[in-house]
Structures are given as structure tokens and as C-alpha cells.
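Peer 1: Some structures to go through are shown next.
Quick note: the coordinates plus some simple rules give every number you see, no bench work behind them. In this text, all values refer to a predicted model and were calculated from it rather than measured experimentally. Cβ atoms are built from the backbone, for glycine too; each structure is taken alone.
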Structure I
Amino acid sequence: MIRVLIVDDEPKLVEAFAKKLSREGMEVFTAFTAEQAISLMKKESFDVGVLDIRLPDMDGVELLRKLKEMQPTFEVIMLTGYATVDSAIRSMKLGAYDYLTKPCKLSDLHNAILKAYEKKALTEKNILLEEHLHRVEVRDEFIGRSKAIREVKRLITLVAPSDVPVLILGETGTGKELVARAIHDLSRRAANPFVAINSSTLQENILESELFGYKKGAFTGAQSDKIGLLEIANKGTFFIDEVGDMSPNIQAKLLRVLETGTFRKLGDTREIRVDVRFICATNKNLEREVREGRFRKDLFFRLNTFIIALPPLRERKDDIPLLAEYFLKKFSKGGNKKMSRQAMELLLAYQWPGNVRELANVLERAVLLSSSREEITVSDLPPNILNKSYENESDQKLSNPIDSLRIEEVERKHIEKVLKLVGGNKSKAARLLGISRRKLYRKIARLRLN
């Protein structure tokens, strides 16, 4: 429904316009002064305005400027019985969509409003598309043929056509976002945005402004209006990763959006309505979080409608060869890299605490280390893969001191090789090694690497 604001100091004319436009299915608001129009604009959002160029308390062109500042995508049709070239030029420069002279036909006004609304919708779509494109990342495919993954794919196919919220459970790195994207791609919303955010990576105030957006001046540093991710996701799918890490304040606001489809930007009094399908994910036990008072019970029940549990990679090792083939092709830019039999045996023996994400990092590094060789060998794998008992990030203390020295020497040479390949860049080296930068620094110090 098109929301129209009519501002004119002639009550009979306003009433006639309002009746006609209401019959045409528009939601009409009226004001007789600029002050009344500004007051309405602070409380409501409008699509198109019809402004008289002469008002008792303010020039219509000045009111146009003020209203456009408050709502930049608001389209305006100027209306007057005192047409002058000067006023027409001024209003058009300030962003008026059209300029009609009194008396005008109601059909002409109706058509002008429809065209102005089309322009507004296109402008907003372009803004949202630009915002969305800034956040789009190249994504991997959801790969697997194991029994566990076939069941996950069955559940995806089952839930995709509906709009019910989905809760995806799984350890870090199991591919929760890929499942969410697969649901979106199979849904009726596939042509609209898929927007994702990770709750665990942002401070509460930043997360809140990212989710809901804000108005200019809402806080120090808010130099202009910001569109929130929820608004960008309108008509599409919104994926919240690590929802269990949200603060109680944001949990309450998210619950309101789930229940009513409405929210307010920071610093704004107007409500924005969105049509969004929610998919959330977590590696936490939300039932325990609820019992211990860290997660809202009512939000949990809203999200708990349909659950998809992702198995860790160690429980679906049948998929490792298929995943390895995919990642080798991806990282070698379509080349013909293959795993040697011994290297594949080590991949299958390893427990993969970091799941598919860790496997991807290991193979990306292996492709880099193998250089022009077509076969990935044992020497291209990191020390923690070579030592099958390694299952966590802490350095293992082996019972045999001779074995310990051998492993340490292999580790030293491997880290030196990676550092050399990336030109000494510690961040890149840590990513290729599949460890944190802090852990890399500890290893460099322990192994006395330059």
C-alpha cells in the first residue's frame, strides 16, 4: 500500500484528494501546515508527498528540503496555483519528482503519485542492492554423500518451501551457513537477498547498529542514516550465526522482529516493517543456556520450530575424499591436483576438530606448498596431521623424547617453509597453518625461528 502525505492549507481540496486516493487503495495522511507535516514525518514513514508550494507557516520548497532530509527516498509532487519558472526550478533542484498546477485532474495526480512511487521503489532497491553487494562473499558448495549429509539434505528440501524459522546446530566449521544458503536457494525467496551476520564477532553496540541501522545523529559518529541488515534482507532470508552469543538486549529486539515483523532504527521513532525468513545457527547447547539464564526462553521456543543438526567431519569421513577433490580444484584454480594415497590416509585418520573449515585450510596450504607438482604428498601436510594423535591446539608432549625431537624438527621446517612462501606475513602464515596468529608467535618463539 502506497503511503501518501498531502500538505495543503485548503481543507476542501485536501478532503477531495484524500477520498479519491483512498478509494484507489492508498493510505493517505493529511496536514494543513508545514509544522504538522514535519510532526507527522517524525512519527511515520511515507512514500510520496503532495505539497502546496504556498503554506501559511513555511515556503513549500523549504518544506520539501526539510522532508527530503528526514527521509531521503521520499518522493514529492509540488502543487500550486501560482506556477512560476523560479519555484519550479528550485523544487526540481531539491529533488521534487513532478510539478502540477492547480486546478489539476484527480486522475493526473493519481498517475503522478504512481510514477513517483515507482521511482522511490527503484531507488530503494538500488540502495539495498548496493549495500548487499558490499557484503556478498564467494561461497562454497554444500558437499557430501554420506548417510548423515543425505539426511541433512532431505531436511533442507523439506523445510525450504515454508517460512518457518530454522535453527541449525553444529560445531564450528561444519558448514552451517552453507546449509542456510541451500535453504534460501530452494525457497520462494531465492531471487531476493540472503543476508548473514555472525553475532560472536561484533561488540553489542556495533551488532545492534548493523542489525537495525540508525538515524543520523543517533550517537556520536552517526554522520548519516544507515540501512540495517534486517532492512536489506526484506523479502529474503536473514541468517544469524552464533545466535547463542547475542546479548539479552539484542535477544529481546530480535524476538520482537520475529513476532511482529517490525523494528526501529537506533535514534528513530518510526517503525519499519519487514518480511524476512529467519535462519539461526549456534555451536552452543541453547537448552543449557536457557537453564543458566543466558538465553531467553521465549526466543528459544520461537527459533526451535525446525532443527537441523550438522554432524562433525569426524563422523562423516566418507565425505573427505569428495571434499578434498572439491577444495583442490578450487584452490588450484581448476587444475588437476590429486592427493597421494599416503596423504589421503592421513586425512582420513585425523579427527578434524576444526571440521570442514580446517580441511579447507589444510588443502589450501597444501596446494601452495606443492607448487607445480600435480600430486599432494605427505610433505605438504602440516605437522598436526602427520601426528594422528593431535586433536587440539595445545602442543602434544610425546612420551618418547626422540619422537618429540623429530616432530619438532618437522614442525620447524614446515613453519619456515610457509613463512618463506608468504614473505614473512604472520597473518597469512597462521591462516595457512590453520592456527591462530597468537599460537604461531608462540611456536616461533619456542622453535627459535627468525
Structure II
Amino acid sequence: MTQTFDLIIKGGEVVNHAGRGHTDIGVTGGRIAKIGDLSKASAGEVFDASGLHVLPGVIDSQVHFREPGLEWKEDLESGSRAAVLGGVTAVFEMPNTEPTTSDPDALLDKLKRAERMHCDHAFYAGATNENADILPVMERMTGCCGVKVFMGASTGSLLVKDDAGVERVLKAIKRRAAFHSEDEYRLEERRKLAVDGDWTSHEIVRDAEAAIMSTKRLVRLARQTGKRIHVLHISTAEEVEFLGDHRDIASCEVTPQHLTLEAPAAYERLKAYAQMNPPVRGARHREALWRGLDQGLFDVLGSDHAPHTKEEKARPYPQSPSGMPGVQTLVPVMLNHVAEGRLSLERFVDLTSHGAQRVFGIAGKGRMAVGWDADFTIVDLKARRAITADWIASKCGWTPFDGMDVTGWPVATIIRGTQVMRDDEVVTPSFGKPVHFMETLPEGV
């Protein structure tokens, strides 16, 4: 009897837990039904992936889509459009909006707004010094990926800078919490070191010591409370060395920006477009990040997509805001590093799908296996393209990688068995649904 599927992806080189090899994938009901030779099977739709690589769907576990309250910078529709055009199938969105996502009603509001998103999604609950008692409720809500804590101030009003406040949060929650780890007390002391109009002073104001001081405090508090932590956008050689001794409780993220851009050249060339928190740093730190990646320190790649308008970025430093778009460029920038031999394609897959599944306990995503969601990022590793600002779908309309020639490009984004992006066009809009997590599965899922 001929096997029948909703979708067959045929002829591509598949990269999954079994390694790499040419095979077919059959999809039924939005999930992977079979991996193997399907030459005698039939399907309602066939995707010819000859000459392409089929990867598990890329998950970007750190984006700022600015809605509600800051929609002139970005919103959930435009940010998710950028995501799927860049080959990203799911995003975890940050809570530093206006109002902040720091109570259940705010999270429910975001989930309602997200019905127009093009990719699957989850939202962080934002920690404050006043809401520790409600965080256990929020972290168990459908569509919540966990709690986010800002130990150093960045865009928005969320901040828990003191040890007592961080300890309260950790004691209250059960799931792994994500941290922006910079020591706010040191940042406050060093803001006077900002040089007007000189972006190279950004990494002096927010120096490496501010990062490692905060991360050491965070690990100590995590051990005292017996809780798991996820340290976001690591940027220093000191943190790479230190966190290698604390992998039992601390998972780690690195961004394409910190792996690719380097001070002072980035600031001299890009000015405010290179400004982010924590800062892009010099060669010593960038080289240490690559060593950490090679040694397996980093669990995930996150884009820290955090757009601001060109007009806002045109302000002189330090009035210019920190943050840059990145969700749409994560895949091509990192595939170019694959092409240049900096990391293997298998390691890229581990950082963008398997790692997020392990760290956050995602249910049914992050792995290309029978029974899992049929999320795929299909890429052409031989394609040579230039990243340009006019390709960027984000409302901000710019990228720090404008003009960068890359080898490797996303050609299709498939979410739960449905083509959402094909050849730089969104073909199935508003298809996104909330991501589920194993620690908080809703009844009847």
C-alpha cells in the first residue's frame, strides 16, 4: 500500500541527530511522520530540496519586538516577518516593552496580539523588585518561556540590580531564568566616562569587569538557591573562562554580533549601529568567544534583535540607544562562518535548534525526528548573496551587516509542515502559534 503524506521534502541533505545524509522527510498533520526513502510514497505537496540542506527549524531565543508601547521601532508582525524571511521558525520575545510584561494580564495581552505573528513564539515574564510573588504563576502560563531578569539597565524600565532582589526571584521560581548580566552599580559609577560623540567609549563605560562581576554574583546566588540560570549574550573572555566551571547550573548564549563585529573598528565604521548592551568588544574577547564556542561552552545562538529607528541612532553618543536588529541576519551571518570554516554545520544546528530545546525544555520542537513538529529551515549553502538594508523587513530598515557578502542563505521556512517563507517571500502569513514547554504542558495539548 502506497504511503501518503501531507508533505514530502525530497532530495535534500538532512542534518539532524543522526548526522548528515541525503534522505526524504514525510510530514502528516504538521508533524514528522517518516524519515527515509519515500520515492514510492505520495503527498499532497512535494518540496524538491535537491542541492539544498534541510535543517531543524531555527529557534531564536532572544528577540525584542517592542510591542506594546514602542511600535515605531518594531511590532510583533514586522519582527516575525523578519524572522521567517531569515529562516527562523520560532522566537522567544523579551519583556521590556511599555507596559512591561511583568504581570499575567500583560502576558495574555501579548499572546492575543501575537495571533498575527508569522512564526511560532513564546514570551518572557519580566522580573521586578515587586513581582516575585506572581512570577510562579506567570512562568506556568501557556506561551511563557521563563523569567527574564535585567541585572544591568538597558532599554526600558526593568531592573533588579541588588542581590536580595535577584535572590527573591530565584527562590520564587522553578524554571530556568534568563539574565542580562551586567553589574548596575559599576555601570552607574562609569557612566561619567562616556565621551560625547565617541562610540568607542561605550565598551569603556560598560567594561568587561561590569560583566564578570555580575556573572560571578549571579552564579553564587544560583548555587545558594539551587536554581538554574541562563546567561544571555556573553561578551567577555573572563566570563568564558569562569562559566566553564559552572555548567551544572548555568547555560550560556552568544550572539552573531559578538562573534562577528570587533571594536574599535566596528564603532569607527558603524558608529551607533554597532552600539548594543553588553558592548561589542575587542579582539581578545571575540577570540575567547570563538574558543568557548569551539569547546562547547555555548548552548544557544540568540540574535538579541533589538531595533531602533535610524533617527534614534543618529543621536550622538551617549544619547543614542543601544541595540541592533538581528533576527533576519542570524542564519546568513552564521552560515557564512560555516562557509569560512569557523564552525561546522552540525554545530550551527546544535546552537540554533537542539540547544534551545535542551535549555528551555521545548515540547516537540528543536529536533528533526519522528513525532516532532515539522519545522525546517532549508538553506542553500552555495548561494552567494549580499546582506542589504533593503532586504531587512524590520521597521528600523537597517542592519549592521549592510553590504556584507555571505555564502549560505535561507530559501524556505517551514513551520508545522506549512511553507511560510519561500524565496524571500512570506507565502503563508499569520501562521504562528504559542510554543509549548515540557515543564508546563497545558491540559489537552
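Peer 1: As an exercise: percent of Cα pairs over 38 Å apart, calculated from one structure in I, II, equals 44. Which structure is it?
Peer 2: Comparing all candidates, it corresponds to I.
Peer 1: With relative contact order in percent (Cα under 8 Å, 6 or more apart) derived from the coordinates and found to be 11, which of I, II does the value describe?
Peer 2: It was calculated from structure I.
Peer 1: Out of I, II, which structure matches 21.0 when mean count of other Cβ atoms within 10 Å over residues 200-207 is calculated?
Peer 2: II
Peer 1: I, II: which one has helix-only ellipticity at 222 nm (-39500 (n - 2.57) for each DSSP H run of 4 or more, over all residues; to 500), as calculated, at -7000?
Peer 2: Only structure II yields this read-out.
Peer 1: Right, another one. Thinking of I, II, which structure, once distance in nm of label points 7 Å out along Cα→Cβ at positions 120 and 224 is computed, gives back 2.1?
Peer 2: Comparing all candidates, it corresponds to I.
Peer 1: Right, here's the next one. Comparing I, II, where is FRET efficiency 1/(1 + (r/R0)^6) of positions 8 and 192 (r between Cβ atoms, R0 = 30 Å, to 0.05) highest? Intermediate results must be reported in sequence, preceding the final value.
Peer 2: On the way: I: 0.20; II: 0.00.
The structure with the largest value is I.
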